[in-house]
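For reference, the structures are reproduced in the following blocks.
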Structure 1
Amino acid sequence: MHLQANTFASVYLENQGKQGFALHELPMEAQWSSINDMLIEDFDQDGNLDLLVAGNLYAAEVETPRNDAGIGLVLLGDGKGAFDPLSKAESGFFAPYDVKSLARINKTTVLVGSNNGPVLQFSWEQRWTK
């Protein structure tokens with residue numbers, strides 16, 4: 001068996017209708033570790049979709065180091081396909097574990113589920129803006 005990958009980048013696919021799909025890489029900050037879950041919503045209430053992403057992968061083969069550089073990330077969308085990452089200091093979002101799931105439980109609260117780790121509750125009161 002021969003397997004081949006064209007990219008390991010975290011991307012999103014844009015549905016361009018009859019033209020098919022366009023592949024877009026997320027910003028460099030989203031490439032630091034694997035992404036296991038994301039929420040897609042207008043978090044900053046500017047009319048454009050934004051991303052909340054988290055991941056890491058601790059269970060790796062012996063010869064492969066674990067992916068543990070991710071701390072979670074808020075990416076604000078500009079409505080034209082680009083996403084601007086917020087720093088941890090700007091967003092307050094911090095999920096440095098082996099994150100497997102994100103769940104929005106109300107308007108300003110997200111639960112973060114981690115493999116063999118804590119369940120985190122993240123809340124924000126103000127809009128995320130840059």
Structure 2
Amino acid sequence: MPETTNVSHSEDFDVCVYCEPIQPIKAFEFEVEFNSTLMEANLVTQGSIFDGYSVFFNEGIIDNVNGTIKQVYGLTIGLFNTSDNGTLVSINFTSKCENGTSALEINGVGLTNETMYIPVYTRNGIVVVS
């Protein structure tokens with residue numbers, strides 16, 4: 001995620017969740033939290049990290065009342081993985097007509113190789129609505 005994204009009132013904008021694998025990955029999972037008084041999530045789309053592979057992708061469950069997107073995941077089908085950097089997902093949001101700052105927190109992050117979870121480091125983002 002970008003460290004800070006500045007948006008105007010009632011603006012559609014995209015936030016990408018980017019990954020730089022430290023070893024080959026086959027699958028990912030995570031959840032996102034945001035301030036629902038300042039913005040709402042519209043759509044989660046598959047990113048480019050698994051381009052060229054058969055993929056099972058779940059765009060998650062958007063809850064704009066509580067400001068969450070849960071159960072986002074993707075995995076390659078078959079014996080495929082990637083070490084390439086890329087976008088896991090792109091999330092489209094619309095800002096509301098209130099000024100403020102919303103954290104974009106990525107939680108429950110899991111990256112797996114063929115057999116187990118691998119270590120991850122995450123960096124959250126911030127959206128400033130003005």
Structure 3
Amino acid sequence: MGTLLVWWGWPLGDPIAAMVVATIIAINALGLFRDNLSFLLGRSPGPEFLARVEEVARSVEGVLDVRELRAEYVGPDVVHAGLHLVLPRDLPVEEAHRIAETVRARVHEETDGHYCVIQVEPAAAT
């Protein structure tokens with residue numbers, strides 16, 4: 001458009017057209033930034049979601065405690081959660097892995113497919 005305006009004898013047409021295009025780009029960039037800011041900052045899904053994940057994890061037989069539960073949105077409808085499971089100290093590795101996988105699968109199922117990373121910790125020695 002700016003080129004046509006210059007060709008028709010309006011020498012300021014090109015800079016004006018460039019400023020219009022730059023303004024449109026800036027407005028779109030600000031909108032995209034605003035829409036994605038919460039994902040960039042790691043917005044939490046809220047206490048209800050965290051309580052649900054903890055409840056599901058504690059419901060699995062063999063889980064003694066849930067610690068360091070954290071969750072954040074990584075997309076518009078995708079939550080990434082991480083937690084530490086406290087399991088009995090004398091539990092074989094295979095059984096600890098089975099319990100952790102059961103917790104992961106149940107959290108995935110109960111929270112509409114959100115991701116969960118689990119770390120296993122032995123219970124404190126008495």
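Readers should treat all values here as calculations from the given coordinates under stated rules, not as data from a laboratory. Just so it is clear, the structure is predicted and the values come from calculations on it, not from any experiment. Cβ atoms are built from the backbone, for glycine too; each structure is taken alone.
Ranked by mean count of other Cβ atoms within 10 Å over residues 12-19, structures 1, 2, 3 are topped by 2, which has the highest value.
For structures 1, 2, 3, calculate percent of Cα pairs over 24 Å apart and state which one comes out highest. Greatest value across 1, 2, 3: structure 3. A value of 4.8 for distance in nm of label points 7 Å out along Cα→Cβ at positions 76 and 92, calculated from one of 1, 2, 3, originates in structure 3.
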